[in-house]
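Below you'll find a set of structures to go through.
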Structure I
Amino acid sequence: MLNRQQAPDFKQVSTINFIQAEESKLRNNTPVFTIYSGEQDLVRLEFIFSNVNWDLQKPLQAIAVSAMLNSGTAKRTAKEIAEQIDFYGAFFQTEYLQDQSSVTLYTLNKHLPAVLPIVKDVISNSQFPQHELDIYIQNQKQKLQVNLKKNDVLSRKEFAHALFGDTAYGVDIRAEHYDAVKRDDLVAYFKLAYAPNNCTIIASGKFEKESFELLNDVFGQDWESSAAVKNKFSFVQKQKEAIYKEKPEAIQSAIRIGKLAINRKHEDFAGLQILNTVLGGYFGSRLMANIREDKGYTYGIGSGISSLHDAGYFFIATEVGADVCADALKEIYKEVELIKNELISEEELNLVRNYMLGSMLGSLENVFSHADKFKNIYFAGLDYDYYQRYIQTVKTISAEELKQLANQYLSTDDFTEVIIGKK
């Protein structure tokens with residue numbers, strides 16, 4: 001008989017299977033990776049472009065081009081693009097990230113012949129009409145003005161600039177940068193970045209031979225290459241830095257603490273992810289237990305490790321009552337020191353192991369999730385062995401090894417500490 005007074009035993013995830021990508025090439029040598037699943041008559045096509053030709057004098061080029069990509073071509077207005085995509089029940093979006101910009105299409109397979117030429121028109125013939133650019137600049141300046149009143153936004157900006165300086169990862173965008181955006185610069189950047197030799201296509205879903213041939217016919221020709229140079233940055237760990245911007249009227253203070261760290265390419269990355277999860281990477285973490293549950297200083301606190309192409313960084317972030325900011329800082333540093341000096345108990349470590357393996361399994365709920373996992377490794381120059389090593393590390397890493405990683409990577413001597421509000 002089921003005993004409801006006793007919690008069931010943990011059962012660790014034994015294996016995790018991935019739908020692996022298969023590579024092919026268009027006639028113009030643009031790589032296409034297919035993650036196939038025939039469960040639904042649906043396909044997602046992602047056209048991913050590396051950000052290129054970084055220019056500090058024009059830091060918004062890649063961001064503005066991505067945002068305005070569907071604002072009109074020589075053949076179609078922004079309204080016509082939206083209406084034609086919508087007519088076929090498709091979904092089309094653009095996205096800018098620090099290393100890459102992407103164009104994503106979701107559509108039923110039967111509508112690919114109709115919607116692919118629209119996407120091709122956008123990717124190869126965008127015009128960036130001046131009236132649309134004027135609206136974009138005005139809206140973004142207003143949004144920036146609002147965001148600069150938010151302590152958490154300011155703390156992120158100050159933290160990124162302290163770590164990464166005037167690069168695409170850390171440049172401090174101001175209103176005058178939007179005023180300096182020129183249509184001719186956007187057109188020039190667009191021709192450099194949105195080219196077949198700077199593109200990777202990832203197809204996920206029910207993408208079969210006929211669909212590939214159609215993609216090849218549309219995108220494998222009549223698309224000019226460019227001589228763009230992919231962004232490449234290098235960074236040096238700084239000494240400890242404290243940045244404090246007082247806001248006398250603040251009710252809450254935003255805290256962001258951290259440093260440069262390793263990225264996904266490093267062999268210690270998986271171990272550091274486990275360590276981070278213990279410290280502040282999930283709801284049951286030590287930072288949440290102390291700062292939120294025990295002390296009541298905040299509604300939420302967390303830590304994370306971000307992996308960029310040319311860098312990685314560790315951070316702890318929260319917003320606390322302005323009157324307890326100093327106490328919260330003290331407790332945060334206390335938790336960092338504890339994880340460096342004391343072994344994690346087997347009970348806590350097993351809980352985190354099960355959480356991380358379960359999260360990995362849960363993150364693979366559909367074929368698009370499998371495609372996202374592929375992107376993580378492909379653009380880092382890794383293969384599927386990375387995930388097998390990750391799973392093995394989660395299952396077997398010891399408390400002693402985690403303590404060594406904590407002392408190696410979480411030295412507070414070179415932490416950058418940002419506080420916006422009162423302390």
Structure II
Amino acid sequence: MASNLTIPSSQHHGGQQEPLSVCPWGQVSLIAIIFYITLCSYCRFQRINKLCRQYPYPDRASLARMTNEHAQIIVHNLSSYEFPYFYDLSQRYALFRVGRDHPRLPPPYPIEYEDTEIIFVCLANFAPTSPILHKAIARMNYLHAQYIKSGRILNEDLLYVLYTAMSEPERFMRLYEWRPLFEMELAAIATVWKYVGDLMEINYEAELGKNQWRDAIEFLDDVSTWASKYEEKYMRPTDEVERLGAALMDLLLSAYPKALRPLGYQIVMVLLGARMRHAFRFPEPGIAVSALTYTLLLGRRLFLRYLSLPRFSRAVFVTEPDPKTGRMRHPHYLKEPWYTPATVWWRWGPTAWATWATGGIVPGDNAEMQPEGFLWEDIGPRNKMGRGVEEMAKMEEHVRQRATGKCPFAISSTS
């Protein structure tokens with residue numbers, strides 16, 4: 001007798017249940033990841049795209065009309081928003097290279113290193129017509145004057161300072177950051193430093209054989225060619241240079257915990273490059289450390305490019321003058337917190353705790369380091385602190401009279 005009962009389909013398949021519907025969370029997560037990566041990529045280029053629209057220098061020919069004012073704005077974007085920490089590191093490395101080429105001068109103390117870095121920061125962050133920029137250049141010229149007069153700093157040495165300040169940001173961004181510099185940005189850096197060199201009264205014709213250039217790129221190319229010959233002449237290993245290199249390396253590494261210094265030393269060896277290692281008689285880094293260094297840098301580059309939104313607030317390395325006292329502060333420091341404010345964050349924040357745990361100096365521990373900030377007459381070696389006020393005032397007025405926001409290459413071509 002035929003049965004009218006129907007057998008469930010599950011019985012036809014050995015009792016297996018029908019597959020459940022796929023959970024949508026995997027798809028949602030994938031869509032969210034793709035959306036976030038797209039958002040990061042889109043936002044990453046918004047600031048530079050806005051600058052390109054606002055200051056149109058689309059090709060090489062247009063760079064000939066780049067003004068000091070526009071160049072400073074572009075460099076300020078680089079140093080404060082796009083690449084603040086590697087731009088700062090590139091300038092510190094430039095100071096390291098300059099120190100190598102002045103073995104006849106004593107190695108810098110931490111305060112002198114920070115003072116020089118403060119001046120470099122001000123050159124990038126304040127407009128050509130800003131009184132702060134004029135004071136920074138006047139103080140720099142005052143501090144250089146005695147060495148220039150005695151022949152311990154030559155015209156070629158000052159030009160080499162300009163070269164390192166122009167070339168190191170390009171190299172650092174190309175090798176270590178999430179994108180290389182645009183041609184407009186490279187031209188802006190060279191324009192700023194050409195303008196600074198004018199105010200330092202560097203004699204370009206004495207070293208380069210001319211005083212006129214079509215644009216900032218041509219100027220940078222000529223200085224780079226000249227710098228290669230300068231390095232061949234001076235970048236040779238000697239006992240004196242070796243001692244200077246050891247002093248500079250100690251200054252760099254002493255800011256970090258003792259347990260990390262051996263690894264930090266090897267990483268610095270990688271970043272220095274073969275030529276600098278040879279000049280300082282530093283050892284070659286190991287293969288494992290080199291691989292680790294470049295792997296970390298590559299990971300950082302990919303993370304910033306695809307997984308990190310751009311910063312929306314600027315990195316502050318030097319503050320504006322206090323309206324009442326006129327003092328400026330220096331929140332970031334290498335070893336000693338000179339001019340660093342003893343605020344709750346800087347004295348009790350995570351960085352302060354890490355510094356304290358490793359035996360470092362926390363802002364506010366030493367009143368001699370002026371946590372209240374600095375005046376420009378404080379900048380320089382200890383025996384120059386508070387001195388040169390009248391001389392600096394005259395130099396500042398001279399700088400102010402020459403200061404302009406116009407194109408420096410147009411100025412040099414008519415001089």
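Rule-based calculations on the coordinates, nothing more; no lab input. As the structure is a computational prediction, the values presented were derived from the model and not from experiment.
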**Fill in**
Output -18500 (helix-only ellipticity at 222 nm (-39500 (n - 2.57) for each DSSP H run of 4 or more, over all residues; to 500), calculated) maps, among I, II, to structure II
**Complete:** With Cα extents along the principal axes in Å, for residues 144-207 alone computed for every candidate in I, II, 44, 19, 17 is reproduced by structure II
